[in-house]
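Any read-out appearing in this document is the output of simple, stated calculations on the displayed coordinates, not a laboratory observation. Bear in mind the structure is a predicted one, so any value in this text is a computation, not a measurement. Cβ atoms are built from the backbone, for glycine too; each structure is taken alone.
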Structure P
Amino acid sequence: MSNSKDKILVVDDQPSVRFGLRSLLQTEGYRVLEAETGAQARSLVTEQAPQLILLDLRLPDINGLDLLPQLKAIDDDVPVIILTAHGTIDTAIHAMKQGAENFLTKPFDADSLIILIAKTLEQSRTRRDRLLIGLAQERLASEYFLGQSESIVRIHNRIERLAASDTTVMLQGETGTGKGMMARLIHRLSERHAKPFVTINCAGLSRELLESELFGYEKGAFTSAVQSKPGLFELAHEGTMFFDEIAEMELSVQAKLLNVLEQKRFRRVGGVQEKEVDVRLCVATNKNLQGEVKRGRFREDLYYRLSVMPITLPPLRERREDILPLVQHFITYFDQKLNRRVQGITPKAEVLLESYNWPGNIRELRNVIERAIILCSGDRIHASDLPLGGVEAWETTASGEDGEQFLSLEEVENLHIQRILTATNQNLSRGAEILGVTRTTLYNKLRKYGLDKT
C-alpha cells in the first residue's frame with residue numbers, strides 16, 4: 001500500500017511515457033512530479049525532495065549516467081530506478097554501480113513497476129529510519145559525556161584528535177562510566193563511520209566459543225558446524241571492533257588476537273585459508289591491566305600492543321559539577337521517550353544527587369532519572385522520587401581505622417551541612433532553605449562545628 005505523501009519524480013523526455021506513468025502512479029495514490037530534461041530534474045530534486053526518482057537514461061541535455069551522480073549529490077538518500085530500453089541493460093547495470101537502486105526495461109509491465117516502487121520505497125524508509133536511529137545514538141553518545149569539568153573536557157579534546165587516526169584505544173574506568181558509549185563515539189567520528197561497529201563482550205565466553213565468534217569456522221570444524229560461518233573480524237572489515245571486558249579473555253585467545261593485530265590475517269576455526277582483515281580496535285576494561293599482567297592473567301606483549309593510547313574515564317563522583325547538566329539532559333530525553341512533562345528537580349533533590357556517591361556512575365544516574373520520571377507525580381522531581389542506594393553507597397569520610405562507619409548524630413549533621421554548602425557553592429541562604437532552618441540557625445551550626453572560617 002502506497003503512502004499518499006510519497007512524491008515520485010518521473011524524468012523522461014517523451015510526453016507519452018510521462019503521461020502513462022503519471023496516470024498509473026496517481027491511481028496508486030502517489031504524487032507525481034515530471035521533468036523532461038536533466039536541468040528540470042535537478043531543480044525539482046532540490047526544491048521538492050521527492051521520495052523516489054524514475055530516470056530515463058536518454059535525455060536531450062544530458063546522459064542519464066552523468067545526471068545520476070548529480071542527483072545523488074543533491075540528495076544522497078533518494079532511491080533511483082532506471083528506465084531503459086532492452087539494448088542498454090549493461091548501461092543500466094553500470095548505473096546501479098553508481099548508486100541506482102534498480103532498473104526496469106521498456107516496455108515495462110505496470111504491475112511489476114508498482115511492486116518494484118513499493119519495495120524500493122519501503123527499503124528506503126527502513127534505511128532512513130536506521131540512519132535517524134544512528135544519528136540519535138551519536139547525539140545521545142556525545143551528550144552522554146556533556147559537562148564542563150576539566151577531566152571530561154580533556155577527554156573530549158583527546159577523542160577528537162584520536163578519532164581521525166587508526167590508533168588502538170584502550171578505555172579504562174569503573175562500571176557505568178560509559179566506555180562502550182565512548183567507543184561508539186570514536187567510531188562515529190572516525191573515517192570508518194560508514195563501516196560496521198562490532199562489539200564483543202569477552203566475559204563469560206569459553207575459549208572455544210570466543211574463538212568461533214571472533215574468527216568464524218568452516219563446515220565440519222566441530223560436531224555442530226553443519227555449515228561455514230564468518231566471524232566478527234570478517235564482519236567488522238574496514239570498520240571498528242570493540243572488545244568489552246578485555247581482561248576476561250583467556251590467554252590462548254589473547255595470543256591469537258595479538259597475531260591478528262600484527263599480521264592483519266587470520267584463519268577460521270578448522271580452516272587453512274588465510275583471510276586479510278582491516279579493523280580499528282577499541283578495548284575496554286574496569287580492571288587494572290598492569291596488575292593482571294603481573295599476576296600472569298594477561299599477556300604483557302598484548303598489553304603493550306593495546307595500550308598505545310589509554311584513556312581513563314573518571315567516575316561521576318570525581319566530576320560532580322557535571323551531575324546536574326547530565327540530570328537535565330536525561331530529564332529531557334526521558335520526557336520525550338516516556339511522554340512526560342517533567343521540567344526539573346527541587347533544590348533538595350539537587351543536593352541529594354550531587355552528594356550521592358554514584359557507585360554505578362553515569363549508567364546509574366541515567367536509570368535513577370528514568371525511574372524518578374516514572375515515579376514523580378508533578379512537573380518536578382522531588383528527593384522522595386529518587387530511588388538511590390542505601391547508606392553504604394554514600395561517601396563516608398569518618399571511617400575509623402577499624403573499619404567502623406557508625407557516626408554520631410553531630411557527625412552526621414556536620415557532614416550533611418558540609419555537603420549542602422559544597423553543593424550550593426557556600427550560599428548560606430540557599431543552604432538554609434534546603435535544610436529547612438533560618439539563616440541564623442545555620443550560621444550558629446557553622447560556628448558550632450568550626451565551619452564558619454571556610
Structure Q
Amino acid sequence: MDPLTLGAIVAVCTICVLFSGVSVALGLLIVSTAFIMIFDGVRSLELLPEILFGKLDNFALLSIPMFIIMGSSIASTRAGADLYEALERWLTRVPGGLVISNLGACALFAAMSGSSPATCAAIGKMGIPEMRKRGYPDGVAAGSIAAGGTLGILIPPSVTMIVYGIATEQSIGRLFLAGVLPGLMLVGLFMAWSLYATWKSGDQKLLAQGTYSWKEKIEILPRVLPFLFIIVGVLYAMYGGVATPSETAAVGALLCLIIAMVIYKLWNPADLWVVLRDSTKESVMILFIIAAAGVFSYMLSSLFITQSIAAWIGTLDVNPWVLMGAVNIFLLIAGFFLPPVAVILMAAPILLPIITTAGFDPIWFAVVLTINMEIGLISPPVGLNLYVINGIAPDISLKTILKGSLPFVACMVIAIILLCIFPGLATWLPNAVMGTAI
C-alpha cells in the first residue's frame with residue numbers, strides 16, 4: 001500500500017480511537033500496535049516494550065516531575081492570591097490597574113507553576129470577584145483570566161516546551177528563552193485589549209475606587225518575593241552554566257516546597273501528601289503519553305509514512321507560508337480537541353520534517369505551535385480554561401466567558417502573525433544568550 005494512503009488511514013483510525021473516549025496514551029498504543037502487527041507481523045511486537053521504556057530513558061525527562069512539583073507546591077498555597085494582591089496594591093492608581101494586576105499576576109504565576117488551569121484557578125478566585133465588584137465588565141473579568149492562564153505553557157519554565165524539546169531533540173534551554181519575548185508580547189496585547197474594553201464598557205465610578213497606603217503595599221512583598229527569587233535563580237542556574245535543566249528543576253522544586261512550608265505553614269503531612277500525590281499523577285500521565293507517542297512515532301517511521309510525507313511536501317511547488325498556514329490550521333483544529341502535550345507528541349514526528357524542509361526554524365516553530373495550543377485552551381469544545389473559569393464564577397454564563405475570551409484569541413492570532421513577520425521575536429534571545437545554533 002502507498003505510504004501516503006496508509007498515513008491517511010492511520011490518521012482516521014487515530015482520530016476515531018481518541019474520540020471513543022480512551023486516554024490519549026492508550027489510544028496511541030492501540031493504533032500503533034494494530035498497524036505494526038498488521039504490516040510487520042506479530043513477531044515485531046517484541047520490540048514494543050523496548051521502544052516504550054527506551055523512550056523514557058532520557059535524563060531530561062526528570063525535569064518534568066520536578067517542575068510539576070514546583071508548580072503544585074505553589075498552587076497549593078495562597079501564593080497566587082498574595083501575588084495578585086501585591087500587584088493590585090501597587091497598581092491600583094493606574095487606569096485599569098486591576099485588570100493589569102490580574103494579567104501580570106497570571107504571567108508571574110504561570111512562570112512559577114507552568115500550569116494553565118492552576119493559574120486560572122489561583123488568580124481567578126480572587127481576581128474575578130474583585131474586578132466585577134470594581135465595575136469591570138463580566139466578559140473582560142472572565143476572559144482576561146482565561147487568556148492569562150494560557151501563558152503557563154509559553155512562559156518558562158514550561159512543561160510543554162520540555163516535551164517539544166524531547167520529541168524533536170531541540171535544546172530545552174533555547175526553547176525556554178524563545179518563549180520569553182513572545183510571552184511578554186502576549187501579555188502586552190492582552191493588557192491593551194483589556195484596557196480598551198474596560199474604558200469602553202466599564203463602570204467608570206466604580207473603576208476609580210480603591211487606594212492603599214505605603215504600609216499596605218510593602219507588607220505584602222515578603223510573601224511573594226521569595227518565589228520570584230526562585231524563578232530568577234532557576235533561570236540563572238540554567239543559563240549561567242551552573243546546572244542542567246533537570247538539576248535546576250530539582251533544586252527549584254525543593255526550594256518551593258521549603259518556602260511553602262516556611263511562609264505558608266504547609267507543615268501538615270496530609271497537605272504535603274496531596275502535593276506529591278497530585279504531582280505524581282500528572283507526571284505519570286505525561287510520561288505515559290511520551291512513551292506511547294514514542295511507539296506511535298516508531299510505527300509511522302517503520303511504515304515509511306513520515307519519510308513519505310516529508311518527501312511529498314518537498315516535491316510540492318507551494319509557497320512555504322501557504323504551507324505554514326495549513327500547518328497552523330491543523331494545529332488549531334487539533335488543539336480544540338486534544339491537550340497540548342498530546343498534540344505535540346503526535347504531530348512532531350510528522351511536522352518537524354515538513355517545517356525544516358520548508359526552511360523554518362524549529363525553535364521559532366515551537367513558539368508558534370505553543371500559541372496555537374493556547375488558543376485551544378480557551379476555545380470550545382474542550383476549552384479547559386473556560387470550564388475552570390465557569391467553576392470559579394458559576395453565575396457568569398459559559399457564553400459570556402467564551403464571548404469575553406474571543407478578543408484574546410484574536411490577540412493570539414495577531415501574535416502568530418507578528419512572529420511570522422518578525423521571527424527574531426522568538427529566535428533573538430536564544431541566539432543572544434546561547435549563541436547561534438549550528
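Quick notes on this one:
- Origin of the derived value 1.19 (Rg/Rh (Cα atoms, Kirkwood Rh), for residues 235-306 alone; candidates P, Q): Q
- Read-out FRET efficiency 1/(1 + (r/R0)^6) of positions 35 and 83 (r between Cβ atoms, R0 = 30 Å, to 0.05), computed value 1.00, structure in P, Q: P
- When relative contact order in percent (Cα under 8 Å, 6 or more apart) is computed across structures P, Q, the figure 11 traces back to P.
- Structure (P, Q) behind the derived value 19.6 of Kirkwood radius over Cα pairs in Å, for residues 99-298 alone: P
- Identity of the structure behind -15000 (criterion: helix-only ellipticity at 222 nm (-39500 (n - 2.57) for each DSSP H run of 4 or more, over all residues; to 500), calculated), options P, Q: P
- Structure responsible for 0.10, with FRET efficiency 1/(1 + (r/R0)^6) of positions 51 and 355 (r between Cβ atoms, R0 = 35 Å, to 0.05) calculated and labels P, Q on offer: P
- Among P, Q, structure where distance in nm of label points 7 Å out along Cα→Cβ at positions 123 and 411 as derived comes to 0.9: Q
- Value 1.00, calculated as Cα Rg over 2.2 N^0.38 Å, assigned to which of P, Q: Q
- Label whose coordinates, when distance in nm of label points 7 Å out along Cα→Cβ at positions 259 and 363 is calculated, return 2.7 (choices P, Q): Q
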